[in-house]
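Alright, structures below, take your time with them.
Nothing in this text is a laboratory measurement; each read-out follows from the coordinates by a stated rule. In this text, all values refer to a predicted model and were calculated from it rather than measured experimentally. Cβ atoms are built from the backbone, for glycine too; each structure is taken alone.
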Structure I
Amino acid sequence: MNRRDFLKTTGALAGAQLLPTNAVPAACQLPTPRGMPIALMNTFIDWYFGWSPATTGKAPLPWSPDAVKTILDRHAAAGNKTVYWRTTDGGDAMYWSKLCRVSHGPTTDETRQNYGPEVTEKFKQYDFGKFDVFRTAVDYGHELGMRVLAWFECDNEDHGLGPSEFIVKHPQFARVWWDHSVVPWGLSLAFPEVVDYKIGMAREMMAYGCDGIFLDLARGAYSRPINDGSAALWGYEEPLVKRYRDRTGCDAFGVDPGEPAWVDVRAECFTGMIRALGRMMRAEFPGKELVLYVSGKGRSVGWVQTEERKRNPKNPKILSPTLTDPYKGAFIDLSTYAREGLCDAICTHVWPKDFDQIRQQHDWAKPLIGDRCRYYAEFYGFGSSAEHLLEVCKRVKDLGCDGMVISEDGAFELGNTWKALKLANERRGT
């Protein structure tokens, strides 16, 4: 089967043709806010499962368009102008996709057993096929004068509900580790079919008339192990192994994982996918924003070199080493993305809870990016007091960051800090 036949079989071409790809009306093309814009990340299911009398003192949110509007009303009342609305759960869609399965809850007996009775009961209503959550978010967000970008979790095929339908049907495209293990929750960008499939999903999202893509290449780190030298122990798929052998005459399985030429070969496929996405965005959706959300320096990532980690690689309680070199360990090439103009902005991911962590990310990333694209600082909002939030926002603005991304908006509901966010928005400048 050739590449085009594969795309026809999976619907990657047909689905793209069925959805409109023209630019949305000018009335929906909202300008990027001036000053230092603050964007909030949203996961609708976290609100649905986390909003209960026990956690918020309010009645549970229904699985309905009204719940989406309630969330966005909170944003608008706090003066928030940008939201990154999550559109994928692992590899399944949280929108009405024609390319991939629409998320409807746990897909295996193993994942169903991971949840208690209360969550299991709520899963009876969980089904993104019941109404188009993303359509509601885009349309209502625009009514409120907000920018709504699709938060596309692109490098993770299982976020806790079971592997995606695509990777189950096409295991030949799965990620391979240094010990020849085949990973059932990670797709490899070494295969053109996978890249085309992911670009097709992005095209579907953009056809909703949203304001851009927040491309998440950071989550799913448990499929991207590193050793204690921060070298990637993943990316050993046959096309890459062959490319390295043709280029150097060496067997990738026999060299150090951090060998520079071997790292370069694997990084090229990541950069190639970003190039392809950037071309699609510029050609089909000019003026829309592409933000790259990538692993930052200092992040603790999935490690499987110990036997304990190898037996249970997703267990977050098992300590992981620090990603001291994002290029060598995660194939993140900030300078190339910026130099070639592949994106509009970059945000580096470490879930920082204080300003010192934010400053460390800025001081690492900004020299690599320069002024060739915007740099957005990330802040992990959960557990933050109102006073701390205001102080961090002020210092991020003084640092000279082009924007701030807060993970996630549920933090304001749980912490009752929406008023602080409103004050931060008023102070950030217009």
Structure II
Amino acid sequence: MVSLFFADKENQYRFYLHGAGVVPPVRGTSRQPKPDQLEGGLVEEVLTIECKNGDIRGLVTGLEQRLALAKAGIQPLYLWIESDLSVLPVGAQVLDGQVELLGGGTADRLHGYQGLRLRLVRANWLAETLTTIRLQNANGTNNTIGLTLFNHTDGGTGHVNYCDVVGSDVRGSQPLPVRFTLDVGGPTVRRLGKIAVSGGADLWDAGGSFDHVLEGESASAGAGCSGMTGISNLSASGGAYQNFQWTAVVETSVCRWTFDTVRLNWLKGRGLRPVARFHTQPPANTRWRWKILQADGVEILDQSAPALLDTSSRLQVLPAFFPPVKSNLAPFSSFILEGWLECPAAGTKQIDLDFVHLLPLENFAFFQPVSGLDENHSLVMDWSSGELHTADNATGDKSITHLVSGTPMILHPGRNHRIYMLYESNSGFLTSDSARLRLAAGARWINP
């Protein structure tokens, strides 16, 4: 241990307990080699401080004040450990703590010295400060300043709504929650509303990647579909969308895709949260449900809960489903994925489906607009602290434009990771739209 100090989250305003930076009355500090394990993934860090001369009473008072403010959440306090001058310090937020007097207590001060014991409660890991993560896709490599993602994926140059993180760039030994920054840019006037982001580990390698796109025009008609027409349109993904019609007032099968073993081998049993682009808004009071059928299209293996479609939007978050998993004795088997729709209105109903993107459920998060994300602003979601805000790129002023639900975006050391994003703006769900994405994370260890 080279240095031990208290500081803020950014490793600033240091108060040294051990190392070259200590000032009287602190002479040095020893750290219990193994923290005591507590419930809930927490540990108790035990430090013994040797004090001599100087204002010992003021030191004790200051430590107690820092711990009280940290416990109340008024002024966050972090314990930082620098074990090697060649690497970055690692630290964790102090959630609770207390100061104990050792030896003869206050009587020792008459002789100019005092022993103190600090008991600090923190998470069971230590992390570096946040550093940028390099991103790559068809629009750039080793990007740390903002990588362009389009609002769809097709064969167009650079037209991808995902980016990748190389596993060797993810350091540490523990999973890392990221800070996600979405830059809208300018000068075009626009406001982003609904935003869906997702991601997962091991969805790509040097040999290929998980195909997350189900184009509407690649679907076939379900048993309840009364009419199906492919319509060319330059604003649609792949240059076309599919029109599906049905007449039943009860739930019926409208569209279906064959889910092949290549996709299943990438998923390895993980759940999916599909997000769809409709070329036009769906009919009122329409519900969508997934049903999973065996490859022969007869026996139903599983089904999702139904979800009510948003009649004011072309971006639809569809119900989650879980593809079948393989057994120990057999490989994955292909299956039929059917979209079942229910609309109580009489007569012919229709949907204009451009695409469905199969987003991993494990890192899926949805940002619901409160006001919307304007040009020259950035949406910042720091999953390591739980803080969400929007920053003005010119002034740095913070505001709340969205609420978030779902799960944190997590990177795993040594594993390739893919991140997906789709969004809707005040101009609709434009496939030609693009935005820039940045990531940052702090490497974590249990025993650095």
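Given 1.00 as the derived value for FRET efficiency 1/(1 + (r/R0)^6) of positions 344 and 376 (r between Cβ atoms, R0 = 30 Å, to 0.05), which of the supplied structures I, II does it correspond to? Please list the in-between numbers first.
Values: I: 1.00; II: 0.10.
Corresponding structure: I.
Figure out for me which of the structures I, II the number 0.65 belongs to, where FRET efficiency 1/(1 + (r/R0)^6) of positions 264 and 368 (r between Cβ atoms, R0 = 35 Å, to 0.05) was derived from the coordinates.
Details: I: 1.00; II: 0.65.
Of the structures listed, the value fits II.
Determine which structure produced the value -12000 for helix-only ellipticity at 222 nm (-39500 (n - 2.57) for each DSSP H run of 4 or more, over all residues; to 500), calculated from the coordinates; the candidates are I, II. Don't jump to the answer; show the numbers that get you there.
On the way: I: -12000; II: -1500.
Matching structure: I.
Where does the value 22 come from, among I, II, when relative contact order in percent (Cα under 8 Å, 6 or more apart) is the thing being computed? Before the final figure, lay out the partial values.
Numbers: I: 18; II: 22.
Answer by label: II.
Out of I, II, choose the structure whose coordinates give distance in nm of label points 7 Å out along Cα→Cβ at positions 112 and 152 equal to 8.0 when calculated.
Working: I: 3.3; II: 8.0.
Traced to structure II.
Suppose you compute semi-axes √(5λ) of the Cα gyration tensor in Å for every structure in I, II: which one lands on 53, 23, 20? Show your work: numbers first, answer last.
Numbers: I: 32, 25, 23; II: 53, 23, 20.
Derived from the structure labelled II.
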